[in-house]
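Just so it is clear, none of the values below were taken in a lab; they were calculated from the coordinates. Remember, it's a predicted structure, so these values are computed and weren't measured experimentally. Cβ atoms are built from the backbone, for glycine too; each structure is taken alone.
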Structure 1
Amino acid sequence: MRQVAAGVTGSAVLASALVACSSEDAREEVEAEKFGYVLPRPIVTMNAGTGIGVATDAEKVAARLYPGAFLAGPDGQLLPNPDLVTATPEPRDAKVVKYEINPQAKYSDGAPVVCDDFLLTQTASTRPDLFGADMPLFSQVSSIDCEAGAKTFTVNFNEGFGARFRELFTPGTVLPSHVVSDKAGVDGVVDVIRNYDENSLAALGQAWQETFTVDKNDPATVPTHGPYKVASRGDKGQLTLAPNPNYAGDKPLQPEVVLWPNTANIKEIVEKGSLAVADLNASEDPSAMGIQEPDFMVEEHESGRVDTLRLDSNGLFALPDMRKAFNACIDREMIVKKIEREMETQITPTGLRMLPTRHPLAQQLERTSRWNMRVDKEFAQQWLNGTTVRIGYLEDVPRYKVLVDGIRESCAQAGVTVEPVPLKADDYGVFGADYDVLLDTRPSFGRNSVTNANGLSSVGAVRKVELALQSEMMTISLTSEPRMTAVEAHVANVSDNAGDAGLSWNMDRWREMPEPVNKPVDTSSLPADNPDAV
């Protein structure tokens, strides 16, 4: 980017100017290729609906390759995406929502976006054993009415549900069913799904995962329906995005964006003048990577997501009292101090599952949160003394190791042995077999499927749901997610959001400007502060 050009010698500047004058188009092409965006986790898949997609934050990769029916904006609000589809609830029946796909919505290979794609998403959610899916909110859906190749379809919810339809079909989950069916060797997905053909469903499940896994299938050959498509994958795992000529909406402002995985040499990218945006691990020292003001605007804050434990209710934690006992041995205050001391980052303990720590309603539910976080080593010892609990976590997130070590130290006082199980992105193991508990980071958006309430509900409704979720104890909320982002001074329109997409939610609106547009700002107003956030 421009901050490096300012530091080169006069002769180099002169040479660059001569080259620029002789070939303006070539200069613009080189600059476009250098517009780099570093992600905080490995780039493994473009499918954000799989378990490994959730673990590796694939929505940050897929946000503008496969945008969702609704987009989580910078204040956590849900924005409709008519470039893809329009959802309309039935006035007389809250359980029924009708969808109309944009007539111009096409994939980059020219194939139309059709209801088959949405039906495949919902089917994947119902068969995680075959599809490896992790989209729990679809358990509220009873069926989808879809005729193969149609541009309209209807989602039918179970009794008492339907209000959270905006949280379905999230970015990175509506994928090209025609490509998946071709990879699976079946003739269309609708007939396979309607006929409950187990062998064909298994083939679809494997193809639904592998088609979008970047080291198993060339991502440049997989069509997208968003403003960008993948043009190439580099030898260091980076993906170069280029405009999708068939996109139904506005063309992206930046002609190319290079997505770098967390393993990238950020300092080298900065020195080459190729870094535009970075989503960093909060414990990193940006100055050591060459990221400094005024060349970059660096911000730190707590996100709208929460580090959460998911317990295997079919195995070790089949009994609710066992799950409650494990929660009772976790001293979050001690863990927060450990993380802040060892990683020099600020986080907040929480016992809430419905709201992020900075949501306005969270203050009114502080007593509920504290009740959910109460430590009772005697109760924990009564149920779990002598028990070994294996906690799996993605090893690419440094904070997870410290967090699990804190749980190990805390629960040891109740006679519980916590065994850390670091997981690799390409070998994530099996929940319930290789580990009893999984640590990941998630918003309430698209989760807590037993309730029809969300962050837009009244404080009374949220409190009632929080108590019910605490009683079931299928998950254990721990701490807020710390965030550190860096944006080069000349890059406009970059803003964070409170969901899984993070900075990526409006990537197609980013633009490199001729003059600096960024400067340090007051961070007291954060993504999750909006009362309309979910």
Structure 2
Amino acid sequence: MTALQRSTSTPAPRVCATGPAGIPSARARRVRLALVWLLLWLLVWLPLQAQGGQRLTILHFNDFHGQLQPMAAAPGLPSRGGIARLASAVQAVRSQEATAPVLLLFAGDLLQGTPTSTAFLGRPDLDLFADIGVDAAVMGNHELDFGQDNFRALLAAARFPLLAANVRASPEPFATQPWVLLQPAPGLRVALLGLVTQELTSTTHPRHTRGIQALDPIHTARHWVSRLRPEADLLVVLSHLGVDGDRALARAVPGIDVIIGGHDHLRLTEPLVEAGVPILQAGARGADLGWLSLALTPHGMEILDYRLMPIDQHLPEQPVVAARVAELQQGLDAELSVVVGRLATDLDARREVIRRHETGFGNLVADLARRLTASDVALFNAGGFRASIPAGPVSLEQIYTALPFGGELVTGTLDGAQLQQALAQSAELPPQNNPGGFLQVSGVRLVIDDGQLSDLRIGDAPVEPGHRYRVVMPDFLAAGGDGYEVLSRLQDPVRTGWLVTDMLIEALRNGEPLRAATDGRIQRRY
């Protein structure tokens, strides 16, 4: 049993920067302006005070994906997120919540999604999470993207509990914990149970999941909730299951008070209540911070208020954290800022687009790969596209952010029946779930008719089940990733040595600005 206690108030730092003759310097004026903004922010967002019972505040975020710096949804729009702003918000809430203990929880996917995360393998992110006061986290499905050895190193360095009740590793177990019991205030016991999506073993490259099992989360929860319930005043599931998994969990397992979730990147502006259990999720990449204010009374838990607060330009950056991020970025800026070419059109990687429909971005990458390798067909999982790139000059940083997994191109042959099976599997994926396994294609034309594959053509001709086709795909798919076991049966596989990122960089460097468009190769009918 582990008990953690944290002070609920933090003295505000004194600022004593002045110019000549006592006139405030420009820096002092900027700091004072930032403090004014922070005060106004707190006045807007401070939840209602409890009328009775033990108060508790839970702050939460999820699916950070290495986003240490602020990001903008599109050029010219205000930026959101940034761990230095997040640190400032958390510090302010802890200072203002004088009557209530505060917990800060993270619901998984620390890694993968920025060049900084890839370069430093997540260690600075982990350290900064501890510095801003994360009390506990759950393992996400991207935590193994840089390999099991790296994840073990992160676990050894972690200064807060990292939970994963339903993950088993053999022959050497992970140093995760299934649960933790926190004591944020005298006499207040908060149990946290960590659950991870079973997609862990299909959305991670198979070379990183050898010996890994993701057990049934509902069965696991039943086992632990019955044991934790008598020991806890509040039982929270810290979940990386996705909202559908959270809802199924709430229906199937009595005794859970709150589910704090992740994996879907959903901005739930109010709790989603299932079987009486509130389910919370706070978007992605630190752009929002969930703020749950509750009271524990003899009659049970009462939610006083819930807010999803934007982490935006109105928040000052916490200076120490901002300096650490700037130090990390400085070593990468010179290389990553190099412009390698231009785009004539936007490349759209929004989840609700590229994971449901044909897109120009998917077409461009698949077409480049098919031409480069003289293949008949190219297949790319939509989950490999992580960020859009606007028209105009393109830097290395934009490419590595958009395609962070890299992935080596692998060629081989599949017969028509195998191709049909893979594309039927893609067609059957529920589009409302934004499935990362949805396939972007080249050399193929197909119709998805109410979730069923129809009218499949390879080139200009109907698919021939017995004919062998030359196919190119990233090594993730060739290893059976995203559940495509049929693609792991690729005959005469050849690793080309070409990374997807290098292929795009080379295409940008050669010739006119690249143009991406849709041409009706994937049609969806309802």
Structure 3
Amino acid sequence: MKLARLLVTPRRFHSFTTNPIFYVNAGPHIGHLYTALLSDAHCRWMRLKQPNDTHKLTVGTDEHGMKIWNTAKSRGKEPQQHCDEISQEFAVLFRKFGISHTDFIRTTQHRHIEAVLHFWNILMEKDLIYKSSYEGWYSTVDECFYANDEVQTVKINGKDVTISKETQSEVQWTQEENYMFRLTKFLDKIDEWITNRDAIRPLQYVPSVKRMLSSTADLSVSRPRSRLPWGIAVPGDNSQTIYVWLDALVNYLTLAAFPQQMTEWPPTCQLIGKDILKFHAIYWPSFLLGAGFELPQRIFVHGHWLVDNRKMSKSLGNVVDPNEAAQRLTVEGLRYFLLRQGVPHEDSNYTEKKAVEVINADLVNNLGNLLSRSTIDKLNPAQKYPPFDISTLDESSNVSALLADIHQIREKVAHSFDDLMFYKGLEHVMALLKQANGFFQLNQPWKMRDGPKLQSILYLTYESVRISSVLLQPIVPNLADRCLTRLGVSTDRRDLPSATLGGSADSFTLGSHEGNVMNRLQ
């Protein structure tokens, strides 16, 4: 049967950001949240830059595979019931932390199963899938095969055990009849995509993809259904289950309305953790090339979160539940800390002590206290946004240094945020606020009577907080809203062009004082 030609209409949107769908073998931890926050901050930044365009952000859960089957059985539940419960935990997490997604996919949904079956048939029609006996090192935990150079033998409890070099998961030599995908046919094109299209960022991850490419063979894309009953059956062959990663990767197509008329392809940015780099940088583009789809514009990779410099592990009992962490740090505080301390090109370290220190220093002291101190009735009895006259401030006021930082901040932050280096952009914001705090402290406005000089000092202080808050909207949207509302900034004056000196209306009334915008963490 000939399949209908793929229909992809011209792009009618500006950005399509995808979050990886999370595996529901266990509930969410801070690593999941960090990925979602990167995706959310990126999408919110795009909306701030181009508010009149369409910006799509997708999230979801990956619900097939042997780990799901085994976990459900160990809990005494049916696989679908288990998936429903854990998927809901992720949905609740996204709502709680303000992830502004436009769609939530589950791989057990009918729309996705239909897409996977259609995609499989396209590859079959193009003679890219064939049946063959396959053997290799198989990891039940990772649900994938490894080549000889990807495993090593180590001593565990005095016994020789073969494990994956990458994940440390135990592997066993397995021989079985599977369907194979002609992946090697596309290796040169993938190499060209990585090399010439600047597809993988940060660049530190490119060499590892190149190494993986050099040892890549045709890919097993099915498993015997007798071994893997929880998954989508191969069309026309109920003895085989479609490989969980082929199934999972098609979610991005499902979210673009495949196999119906597609208006949203390709993704402009796909965010992933480094542990799934091979699947997204090699398998995924090869599937797309085989089926005739344009490749994603960018794959953005980030490192892992360690806890007290140790990898998170159930056996160590150090897995950080973001819901529990937020009880101590607040939702906005945890959002800020992860994006402030998370460095995409390397692993980052989480400690509660460090989180408290960073949140108090940056959000409570640098931002919140400056806003509170400068807006009190004693300094501004009229509660008006004051006028500015630079002639009232001489060089002893340190006005030139503050003005220089204000004039440069938007460009500096934009450069960092465009590259998803949010931690760098936040360094610039905090440097401006530190300069503004020093300016405020140096000029001691609390000792002045009302007059043009006092008004100018307050104006530059307010402008520093206002511009910083506009730029903080993708990171801590609720906190930024509270700051802007206290300053009386209308919602139509919170876009990126307004993040410049004088970017607000000339004069307006401050918002009412509703308490501290951020309370100190003890």
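Match the computed value 17.4 of mean count of other Cβ atoms within 10 Å over residues 85-92 to one of the structures 1, 2, 3, and report its label. Could the numbers behind the result be given before it?
Details: 1: 14.0; 2: 24.0; 3: 17.4.
This figure was derived from 3.
Tell me which structure, out of 1, 2, 3, gives 1.11 once Cα Rg over 2.2 N^0.38 Å is calculated.
It traces back to 3.
If FRET efficiency 1/(1 + (r/R0)^6) of positions 173 and 389 (r between Cβ atoms, R0 = 41 Å, to 0.05) is computed to be 0.50, which of 1, 2, 3 is the source?
Structure 2 accounts for this read-out.
With Kirkwood radius over Cα pairs in Å, for residues 165-324 alone coming out at 17.8, pick the structure among 1, 2, 3 it was computed from.
The read-out was computed on structure 3.
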